[in-house]
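Each structure below appears as structure tokens.
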Structure I
Amino acid sequence: MRADEVTIYTDMDGTALTDWDRGPVVPRRNLEAVRAFVAAGGAFSVASGREAAAVLRLFPGVEFRAPLVCGNGAVIYDAEAGRIIRRVPLPKRYKEECAAYVRPRSGLWVVAADSERIYQVTFGDAQKDAPIGDWDRPYVPVEEFLADDRFIKAVYVLPPDGAGMPRLKAETAAFPSAGLVTGFQSSHRYLEVVERAVNKAEGIRFARRAAGLEGRRLVCIGDYFNDLPMLRMADIAACPSNGAEELRAMCRIVTCDNNEGALADLIERLGLI
């Protein structure tokens, strides 16, 4: 298998990035391997919950021949052209039910993402307007969150211990508008929600068609449950050793952990550099 026959999509947090207490940053080993893979003709990109600006900042000097899949598939960004080629907003009905659910509950917050950044949604009372831990993102009033269709994702945020996740998943799945969205757990304390047709696999399909890369073999690597759709569609699926047990069990390749350079380990094992 040659590099010019392959497209690689990687997750960011827990996969291509180090742990948060180490940055998070892309390990130098990963950057060097990706640059060598692209120089050999490979097509490289990212499928992440993060926004495009964060991806470009964390991968300096990397050429993205395949469009970025951001917001877990809600935004497709053509890095070569410098423009968004697809954006799928969160349904207003769901946003209204989300806000009504979060407002009276202590120890539960909601953040919202547009195509450029992530915001903490505020509700006009001290408890809900308090920052989430060391949260340093901008704030958006709940009224703006409800009225503006620029928001492509909502994330329920539990306390650091993640207590209450099963109940949160069950109760939000029972919303009257739940059929309009897809929800998935992206960490022990985060439950993310996007429009129902949105996921990383659909985002990658759209991105590959847009870039004319459908004839290449698809290699995907990810560590958590929001990565399942893309791992299931991949020709070769990989998971870092720190990934969820269910993902490790289904993947053809289990690499070293994210702090040691899981992405580089994958590229080297496949003989692509």
Structure II
Amino acid sequence: MIYSMTGYGKSILQLPTKKISIELKSLNSKSLDLNTRMPSIYREKELDIRKLLADKLERGKIDFSIYVEMTAEDTSTQINAPVVKQYINQLKKVVDGDDMELLKMAVRFPDALNTVREEIDETEWKTIETEIKIAIENINNYRLDEGKVLEAEFLKRIAIIDKLLEKVITMDPERIDGVRERLTKGIEELKEKYDENRFEQELVYYIEKFDITEEKVRLKNHLDYFIEAINSTDSNGKKLGFISQEIGREINTIGSKSNYAPMQQLVVQMKDELEKIKEQLLNVL
């Protein structure tokens, strides 16, 4: 089971005087890259929010937002009436204008408005915290659905590489016979006498350098291990990335040792499928 790092989660809380919207967006990243945006009243809870998100989402470029929309007459900003009146009286001494125009000018001056610092309501915050957890659950469900799509893609590509490997295994004896035949023909064309026993020894030594038995076994094991890792209970994109590197190493070795055009064509196809896997692995949690 794997999770994608791409996801979206949202939760809306309706309180008596306000509507609170909580949004979570995530994209792929090598580590946890967390950005938060929220009204100043909730800033004191930012560290708690970050810890909660880090524990539940683990990795990715994550944007967390809290939006507050007031739905009733409740504001923390009030007009400082005595100061505004004083500004208007001073303005009347220097400019002509009706009271409305002077009022528009006065409210722009310093201290014309008083902002009362709100204190967080812990009971309200408990409710908001519950909604944050719901948003996290929603984004994780989204990530799981995206992970299922990626999982199907990986299994498809691994199956293709496995079938190509079977073709390589079937072709291998033919390849060795071809190498032996080319070397023997080359010696015969020299029209020189040679020690057949010595030639056979050298031939065996030479062919052993092209032997890919170990690479075929290791590649098959890596393919099986990749599937096993996908089916595990944990989603570990980094682990799958390491396995894919080992798969690539064995494919490259087979290609360099093959010395046989038909087999090299199969190797190119395997590399193509592996590159598609590596590209998508960047999105796995």
Structure III
Amino acid sequence: MRHLLRGAAALLALIGTMPALAQTGLAPQAAPALGAPGGDQWRFGIGAGALLTPDYLGSNDFMVRPLLSPDIRGPNDVVFLSFRDGLGATLYRDGPFSTGVVLRPRFGRDQDDNPALRGMGDIRLSGEGGGFVSYSDGTWLARGEVRYGFGGYSGVVADARLDRVWRVHPRVILSAGPRLSWGGSGFAETFFGVDEGQARRSGYRPFRPSDYWFAAAAAGATWVLDERWALIAFGEVGQIFGQAADSPLIDRGSATQAVLGVTMAYRFWP
């Protein structure tokens, strides 16, 4: 019971600080993979650290944000909540293959965050709900998701990632692999478009992109300090392309985006 109470307290702390997480949406994709889903028991953990990230998607200015990353999982990931994988449930599993449902936040944008956003208005917090397909054998990990956004924007987005995991030492785990993200017209217009009103207020030319693409490479390292504590570092660098790359916001910012994070993780249970 003591472990369960600690896990609940950590989850409440996460909810209270979620708006401080990365607005770009890139950081969860960069977080390292630790291997196949484990065991037939519940797991509770939490990580705290810092994240260096663009201050909005497409920016060339960076800021450091506090980071809290939960890891709460049921037996064989029947339900899960994590910074990397979102909130979801596994509906079907066959060996290393699994499929299920997932819900993720998409943090918005404040026009006061950066001079390049003045006159563009704010974008509210969105939710993204959909499904995933995953393969995980402890050495190779692949995952694809398709989600629909609601709230701050409406539209379809998709992500795909592949990781190779190396256990180079009993206490050191490395991972690396490619990432690919796509957003339809609803996502692209919200985060990269300029409508007539925004054009008048901001001075940008009107712009209506039909898609958003992002391709990147990510890597992570986990150092297991003891049976409870681990130090985790991760990073990602990639490029925005597709019609979104021609946005006036990219002209003021950069199509090249990067994320760097470090967390100290503690495992409550088991």
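Here, each number is a calculation from the coordinates, and none is a lab measurement. Just so you know, these numbers come straight off a predicted model, no measurement behind them. Cβ atoms are built from the backbone, for glycine too; each structure is taken alone.
For distance in nm of label points 7 Å out along Cα→Cβ at positions 150 and 206, find whichever of I, II, III sits highest and give me its label.
Answer by largest value of distance in nm of label points 7 Å out along Cα→Cβ at positions 150 and 206: II.
Out of I, II, III, which structure matches -8000 when helix-only ellipticity at 222 nm (-39500 (n - 2.57) for each DSSP H run of 4 or more, over all residues; to 500) is calculated?
I
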